[in-house]
Structure I
């Protein structure tokens, strides 16, 4: 009997993404210590502008290039692959430079009238450099994915994250930067440096590979206009979809400081609240999401193959496995967060004023993790339009709830967490309703009770370990207890759960 490659691919992809995710996590912790809550708030306020311009410039390009190059690679038609890459690169250079110019010219307007913070001007100008190299880099990443060399961008992404950490550390230390504005500017300067280095490596490797593959089958070489038409036929719908969801999510983030100031907080206090909740507490809660995102990528072809084979039992079994994993990861992060919030936040951020934000963010983790998993399942069923529709519905709902709740003084930033949980529940209901049209997903009440009982047991065992294990272990005490608690929880769930028949 052949081994199921689903688990093997999931583990390999999860390990690769885990390393990248760990670097992002370390970078976020380092930034929080250097920038402080207000600086993290300003950093997070600027990021939606970066995301929006990236979406406008190169939305859908990686997927489009991947599909085009894969089609040519299947026929060993490297002449058309090279022509496609060169044509797309020339177009992206032109388009990204134009949009980067727009960003530079409008940076003062965006800072003053949209972000409401003049300190963002220089950061936006560094972003204009970064988006150019993100755009041209997306062409080469699409090429690597299409020619089955996904390990190249994966390794380079790890290198890029490492260089960003080194760059921002060097800039802040050498220049002895202490102000929030300059520290945030240095952070976005390191982002630009990282993207330049990333593209340089991507291009150098492409140059080496393409020289060895100049020859190919004697098929007709497509014209540049036809190549661009083929690419944009795939990329444009994806770009529009991405733009809509990114714009709504971005507007929601930009609205938060405005609603906090209307609730009576100063602009600096509003940014500090955003930094504590969104950029610090949520960083901890969403760290295990790496596993869900990795498995979702592998899940798409796996479910597609099962559907083509009409193997509905395997589809049902796989979907239940993934949903259960998402729920257990969410319960696990909730368990860790409520048992030692002070110790955990002090270990990572050297702060003791984040506990209430961490607990709030973690309360909805089980439902948020399961909800995120359902989007991957629907993509596996080929229901991209449903995914888009439900994503827009939940994003709009979150936007409305944020507007309504954050402006209330006694709720303030907690409204953001409440909005996230409610929108996740609505998204979960909408997605499960669609999933049930294809396969039946029942709730195993017996296993659910077992999982909750194991969670309660793990909760008290972690509390005991916190009291029994001496503080002489120093910085190793909390990581050891975290790992022990995670092991106890998952081992207990695995051993005690009942099989579905």
Structure II
């Protein structure tokens, strides 16, 4: 693929160039007392590195431990030796994190180009893991290269690393690699788009900005796009959604995207609806949040950003299903026009909601968006939202919460999560929980005046707006959307881009 096919300026990635140049990346793994993976160097690099690496292994400098990276130099050349851990305990996540550490080392060494030995990788992890290991390593390597500096007056020095080449003498694997490498770059491009959206400060990243940007990108990649402004949403009866934006001077937008299934899948294709929360800034409204870390509320649209990234990825790969994606963008601000606690609002589906806390706003815009999704008669609805801070209290940073009303849909999202190693943990969705949200003056309250089961209450509220018996999956990603630097391929500060891969993989599993 050519650079114009991508949204971002990615490090170039080539396969088997005629004259490979750059630091050589080789791999090691532990096989009992032995260190495997460096038995031979690619012919293009001669024999200069083999004895050097063998001596370092003998001296226990290189042990093959997971996520370790060692650099050795000659006068003009360098070899980067990456450890992947015990061969019989290999997992792609180890390769992904090792890729991130390798990028950090290469960037620190200011290498302009690197050459990855796929044959060394196969020797280290074995034939059965060759694709998953290389794919994961490249994902970690490229994800770690992300920066967001567009608003700096001096963005900083240009990235030193310009090119990555993969060398592969394994004939069968070499035939498979063009498709694998292309898919890796497309995946990274879509994740970077999600990160960019989530990181955009709210004075730039307004509902109108996202609506127009998404519309432009949709046109580029052959995705149908429809925008609903506030007049159209009023006509749709989306008063819960509109109530959240009452206090803002900026108009909200609902973006509806449609991806047709690829030709080969039309007979078996189902209809899948994605629904994303897009609060571009959440002050809490009249129920104003504390000032500490309020700047992070620009990330409250990450559910929408994530599902747009997944939709973009599905469209560029070729979707196995007919995909409808609804992204609801608005601001939650205090003003004389803002919705007040105690107000009663009618939802699109006719049910009424007493507003107890205007900072429980995500479930309100999603309630109407979920009902709108029902108009398309989907076989399943999947939503993503940074819905509750309680999710982090329950699960910390190592997993996000998932709820499901259908076992087949849950199996698909669970398998997708296990495949991408982006963790989800199922929480209960028992109808008993809705009793906490019964209102004396309306059908439901949007919150309760205590802190019990906050994540579950958010989900059970939204369940009341799922049309009929439509299978539904809800992911609360409030705890993992940003500042997820516990994984070395994510920025320490800012958007993580997590679950773009998982939601796209869901389409393959459902």
Structure III
């Protein structure tokens, strides 16, 4: 199924139902489809052809969704841009993908103007904002009367989106997702995460990231739900929005739920409409899972995936949220997983190895990077770079990133294990560990810790706590306190930045 066809099907059966809500603007499915087709028609008139790359630089907003689906209807390839990037990083991505056009929100027009002259492939600029800008086509002028769908020969295996990896190691690579990839993920979200037509989700994570775009926006419009979009994340505002819009479904990173539980706004807010919460990007400790279930009465789903798997790969069902708390669950429909040793043999149950994934969710490859594609996707199997184990029930456990493993005197130390112990300290909100060079052992553990609000602890207290709960060689040699951990848009900690501290 094509991406636009998912919207078309829902609009035909639920035309007057709210599809998108952002600030004071609500778009029904009929209105969303009309805007999408009008924009697609006008983009085609401007010369955008099937396969052309169209960059999208927006905050979370309705305009971002309209532009994305218009590209899909036209057969153009949408390139959602991380709006937190510097001008230098944006220039690299726009040059790398050869963007023909950019649709940019007013919030980021100024930074775009600083790099515009260095983009030779860029032919057209569309500006979305409260007023017109010289040198740019006005977005609002392209949303006129309803137009017929563009007459374009599209195939489910055509490229639909180029989503750039976060670039935590080196330059980002553009993962090319097909219409089939995106549809597979939307279908699996409905099945594995139990999305329903009467659900209302709150999109807090960025729409330029695979979770927000594929596993919330597209997946919810596929099942016929309603998406409430927050332009920026603030814990108190998220809590208020849950009450105001009677939100039923959340999909956030674990830290957001921890901050929600300790926020004063929660005591005075009715969030009884919530029925389920999905999380991913990092482990969630058992205590937080229990607290969310007991205090908020939520079904919890732990989801694992990557940009290269179009989002969902495995999901831990709500019924196993506590029993299998460290696990990221079972493969979603049509997806296979296995772990292999360094010599290529498949590892038995319980033994750690590199995680490989195969299925209709795996991207076509990296844009204009055949060598990187051939290295990462071999015989249809995506080599993730994650160290994992699969237990005798088939449940997947992520042990570490291969590049994050610490080797102390020949002993392998998996960072997730140490971080789990650190996070169980009553004063610790979150943590991350990295290797620190050592003249005798080669590497030792260095911990970075964020304390809960209004609490105190010393490095010695943290180290002593670890000594009581983990093997001696895994205990951090040093502890550094930070106000927050550096993260990429998917909520994952950028450990390369920690290594520089």
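Looking across I, II, III, the calculation of helix-only ellipticity at 222 nm (-39500 (n - 2.57) for each DSSP H run of 4 or more, over all residues; to 500) that yields -8000 traces back to III.
Quick check on the output: 1.3 is distance in nm of label points 7 Å out along Cα→Cβ at positions 40 and 368, derived from one of I, II, III. Which one produced it? Only one of I, II, III returns 1.3 for distance in nm of label points 7 Å out along Cα→Cβ at positions 40 and 368, namely I. Work out which structure the value 22.7, 74 belongs to, where Rg and Dmax of the Cα atoms in Å, for residues 24-247 alone was derived from one of I, II, III. Going label by label, the one that fits is II.
Figure out for me which of the structures I, II, III the number 11 belongs to, where relative contact order in percent (Cα under 8 Å, 6 or more apart) was derived from the coordinates. Corresponding structure: III.
Values quoted throughout were computed directly from the atomic coordinates according to the rules given, and no laboratory measurement underlies them. The structure displayed is predicted, hence computed values, not measured ones. Cβ atoms are built from the backbone, for glycine too; each structure is taken alone.
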